[in-house]
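Each value in this text was obtained by applying a stated rule to the coordinates, not by laboratory testing. What you are looking at is a predicted structure, and each value in this text was computed from that prediction instead of being measured. Cβ atoms are built from the backbone, for glycine too; each structure is taken alone.
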Structure 1
């Protein structure tokens, strides 16, 4: 771990704050709440997602357009068409968008549309991809590998940073176990450890950890309670009809309720959570975020 010269916390670098856009950050006192479907399916789906989540303390949207699927016969994503849909709802609702990059050849294209580039768990040690993302002028959301140690996770972030990109967000999304009741095991101990040893923001994906929607809200609350800088949660207008990961997706109402339920936990651990207040922008109504006071 001592070789992680850039990711480890030091007196000179106690905490990094990453900007998703000009106003949305992660790593400071403000929690980052991200919601959206596993996969972008069509424009109507993402319009429904964005319009509903914009009324809640949700600061960013997620949605996959290039999908790494276990079976080559499953839906693989909309590609460029999906990127255009994400950019369109981002521009209308002011919510930055996060989407996965799977190959070096996709970086330039995705960076032209998305605000944050995600590295999925399967690619956490795709070192050529990590090096290339080190040269990208976009924040990188790095998910922990299926069976990666904390040291391997930190060193993967080091690859990105050592090639020039300091804007890395770590994401704990569960690790493989012998138990099949949940999809993975959410390692909240790793979240606490990463917050102690690195200066990078750390968020949690309770959806992929649990694999069952009824487990997601409580895991999300536990993540905030143990010090995570935010959560990224899968939700869908019609969860049972989702083309991928239907079992773990929340409904939009469940996602809004979850985001709002985090307020007392955020205050208890001295963090701030955005609250929605209606304001007009042009011909549209959208929501801006007033910050609740943190408890010192």
Structure 2
């Protein structure tokens, strides 16, 4: 027969609960929680930046990002080298803003007239920058939409308006939240525009490096009807060979999702095509070879 819990058991449970709460309230636990949350946010930003950068890079070659089947790790790794300078710049600006805010608060503590004048100046500058940024975003386009000047001007403008609202003695929470949301949205817009710009620069560099990139040769048991500027096809007449056709003159763009994305050596934007071959095609024996560029002989 089950026995009812004794008063001593209840006291022990309460004591254990208090100890658990006290552990969660320690500085170390709070620091770990803060680091974990910031790590999640950083990973999300890197993933988004990597996705936008990859989309712009391969769109230059006519490849939609959805067919690449990249993983989250692929996007994050491809964003690290270019995203961190931008993130460091944003962090430095945020730190400088906090230092400046502390100094402004000290100077305006007993000077209501100066505070009012500063609010007016920030509001006017913010409205002008926001309007100018909106016009620039509509008139100056980048590879994936708006170029950088427009979104950057809007971020600075909305930030100035936001700070002007915080200087008021009577703040409207709903207005503050609305402007803060606009700051975040335009910041994401800026990140996207920057990622598009970087992605296109990466694509252009890949295009420039095509002549010195590794040569890709495809051997196949069947005629794959591969063609393109700089692509060669020859029949293999060796008896008992598993392969009947040899295709040369390709360059590897990327290998992902069980597929090779190959560029003809003479690929040009607007007229060239990307050849997509499965790594293990059904019903076809295929072998892919990579040969490094030989600068001495001037050939691949």
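Assign the value 3.7, calculated as distance in nm of label points 7 Å out along Cα→Cβ at positions 36 and 148, to the correct structure from 1, 2.
Working: 1: 2.0; 2: 3.7.
Only structure 2 yields this read-out.
For the structures shown (1, 2), FRET efficiency 1/(1 + (r/R0)^6) of positions 156 and 268 (r between Cβ atoms, R0 = 35 Å, to 0.05) is largest in 1.
Matching task: 44 is the computed value of percent of Cα pairs over 22 Å apart, for residues 92-259 alone. Pick the structure from 1, 2.
On the way: 1: 44; 2: 64.
Answer by label: 1.
Computing semi-axes √(5λ) of the Cα gyration tensor in Å gives 54, 34, 15 for which of 1, 2? Attributed to the structure labelled 2.
Source structure of the calculated read-out (percent of Cα pairs over 15 Å apart, for residues 180-219 alone, 61) within 1, 2: 2. For which of 1, 2 does helix-only ellipticity at 222 nm (-39500 (n - 2.57) for each DSSP H run of 4 or more, over all residues; to 500), calculated from the coordinates, equal -8500? So the calculation was done on 1.
Thinking of 1, 2, which structure, once relative contact order in percent (Cα under 8 Å, 6 or more apart) is computed, gives back 21? Source structure for this number: 1.
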